[in-house]
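See the structures that follow.
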Structure 1
Amino acid sequence: MRILFLGNSWLGWQIIDWLRAGGNEIVGLVLHPPRRRKYGAEILKSANLGESCIFDGSELQQESVREAIRQLRPDIGLSVLFGYILRQEFLDLLPHGCVNVHPAFLPFNRGAYPNVWSIIEGTPAGVSIHYIDLGVDTGDIIAQSRVPIEPIDTGESLYHKLEQAAVELFKVTWPLIRTGQAPRISQHDQQGTVHHLCDVGQIDEIDLARTYTGKELIDLIRARTFSSYPSAYFRDGNRRIYVRLRLGYEDEPAKEA
């Protein structure tokens with residue numbers, strides 16, 4: 001399999017590094033633009049490709065970019081936390097399709113921030129590997145694993161659990177994909193949930209005049225506790241007061257988010 005890798009973040013780095021170590025052939029790399037790139041230097045080092053084989057994900061609609069990718073003759077695409085919707089003219093470049101690693105237990109939490117919404121809405125958390133179609137995380141599922149949510153989990157701790165689970169699931173699933181033996185389980189008759197990037201903006205503000213149950217308020221605050229992102233907040237006049245939680249079991253030290 002000649003692989004076109006589309007990836008970002010720590011998870012993308014871990015998977016491309018594992019693929020390279022295993023002797024898999026990566027012929028092209030698609031990254032986010034520098035301002036949106038995470039672990040970009042590490043991914044580039046692991047890919048070990050020349051500049052002509054590296055592409056900007058925001059430019060995939062350009063015919064010249066697709067033609068350059070076509071010249072690399074990729075067999076399959078592999079998407080890991082890649083933040084751009086892939087159109088049909090791009091997918092047509094890949095004879096064996098494009099596979100996505102998504103940190104959610106599909107069909108629940110398609111789209112953005114699955115770690116947040118599993119806590120807020122009480123939906124199952126987990127990771128899924130699926131084929132990409134023209135919808136958002138709606139393609140046929142290849143493999144899944146559940147990840148339990150503990151009462152002390154925050155959005156950040158759950159996110160890291162999902163990362164680790166995704167690495168392990170990918171390692172055991174890739175041989176089936178590579179040899180053409182991967183199953184395909186349709187999602188088309190399954191009810192699920194979907195969220196967009198902007199949806200968290202609708203829940204982040206704690207309304208001090210509203211009545212919450214204790215569980216609702218704790219779940220909101222812990223879901224939005226993530227050290228490198230803004231948290232839930234309330235207002236004091238025109239100022240925002242941000243709120244985070246440190247949670248721990250009885251007789252155990254509380255863990256930082």
Structure 2
Amino acid sequence: MADVKLGIQLFTLRDSIQTAEDFDKTLAELKNEGVSIIQISAIGPIPQTEVKEIVEKYGMDVCVTHTNFDRMKAETQTVIDEHKMINCDCLGLGAMGDDYRKDLASVRQFIKDAEAVGKMCYEQGCRFAYHNHDFEFKTVLEDGRTIMDVLLEETNPDYFWFIPDTAWIQIGGKDPVEFLEKLRGRVKVCHFKDYIKADTERGFKFTELGKGEVDIPACLEKLREMGVPYAVYEHDIDWEVSAMQSCKDSYKYMLKIAEK
């Protein structure tokens with residue numbers, strides 16, 4: 001049973017990675033906590049040469065990114081080359097745009113566009129990977145299937161991988177452990193995210209790992225059994241502590257359950 005490398009999704013710390021100086025300070029603080037695995041997402045307009053320099057300075061393994069889809073489509077080779085500069089072999093997309101969610105035809109257009117990127121990635125030893133929210137499970141198309149059903153059934157496993165998000169899967173009405181099985185062989189990185197039920201418009205709030213509804217230890221065991229190499233902590237909104245403290249607390253929790 002393979003071990004899972006644990007890290008931090010920098011979207012959680014997005015306000016602290018908008019300049020090269022802040023990016024450097026953020027990685028320094030994470031490194032001091034023992035973090036060596038990161039996902040780069042929502043980073044500021046920092047030249048890739050500087051990103052590379054700072055990543056290498058702290059010995060960070062960039063397991064995946066979230067990258068603008070318009071750039072992926074229009075400048076695919078440039079984006080791949082930028083990823084290779086930081087030794088990252090997985091181009092992640094945070095979500096499909098609203099125009100792709102309207103009906104079955106628009107979802108199929110998304111698949112066509114994504115797989116054009118994914119094919120180029122595959123041919124160069126990289127992968128394209130899609131990060132889910134809850135709408136993929138809740139949006140029912142005219143043929144009775146959900147968006148996620150279509151993504152699972154109509155995409156090429158060589159060209160289209162997934163970045164499963166534990167909280168969004170459960171909020172979407174699925175058991176994360178059971179759903180992960182459907183993605184076997186198509187996951188490099190999983191997002192560990194937790195939430196609590198709350199009297200809000202959405203009916204929930206995100207929280208630190210181990211404090212909410214998601215059975216994170218069971219998810220970790222499933223990733224191990226599947227041979228998924230990475231899991232990173234992500235927290236979107238609803239802060240009760242600072243973003244950095246949230247990362248520190250959740251990283252310690254991941255390390256603790258990984259020892260069992």
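Comparing distance in nm of label points 7 Å out along Cα→Cβ at positions 171 and 187 across structures 1, 2, the highest figure comes from 1. For FRET efficiency 1/(1 + (r/R0)^6) of positions 19 and 155 (r between Cβ atoms, R0 = 41 Å, to 0.05), the calculated result is 0.90, so let me know which of 1, 2 that is. Label of the originating structure: 1. Out of 1, 2, choose the structure whose coordinates give Kirkwood radius over Cα pairs in Å, for residues 131-210 alone equal to 15.8 when calculated. Label of the originating structure: 1. If distance in nm of label points 7 Å out along Cα→Cβ at positions 123 and 147 is computed to be 2.9, which of 1, 2 is the source? Corresponding structure: 2.
Each of structures 1, 2 was scored by distance in nm of label points 7 Å out along Cα→Cβ at positions 115 and 243; the highest score is held by 2.
Have a look at 1, 2 and say which one yields 1.8 for distance in nm of label points 7 Å out along Cα→Cβ at positions 43 and 99, as calculated. Among 1, 2, the structure yielding 1.8 for distance in nm of label points 7 Å out along Cα→Cβ at positions 43 and 99 is 1.
Tell me which of 1, 2 gives 15 when you compute relative contact order in percent (Cα under 8 Å, 6 or more apart). The value was obtained from structure 1.
Here log10 I(q)/I(0) by the Debye sum over Cα atoms at q = 0.09 Å⁻¹ was derived from just one of the structures 1, 2, and that gives -0.38; the source is 2. A value of -12500 for helix-only ellipticity at 222 nm (-39500 (n - 2.57) for each DSSP H run of 4 or more, over all residues; to 500), calculated from one of 1, 2, originates in structure 2.
Values in this text are rule-based calculations from the coordinates and carry no lab data. Keep in mind the model is a prediction, meaning the values are calculated, not measured. Cβ atoms are built from the backbone, for glycine too; each structure is taken alone.
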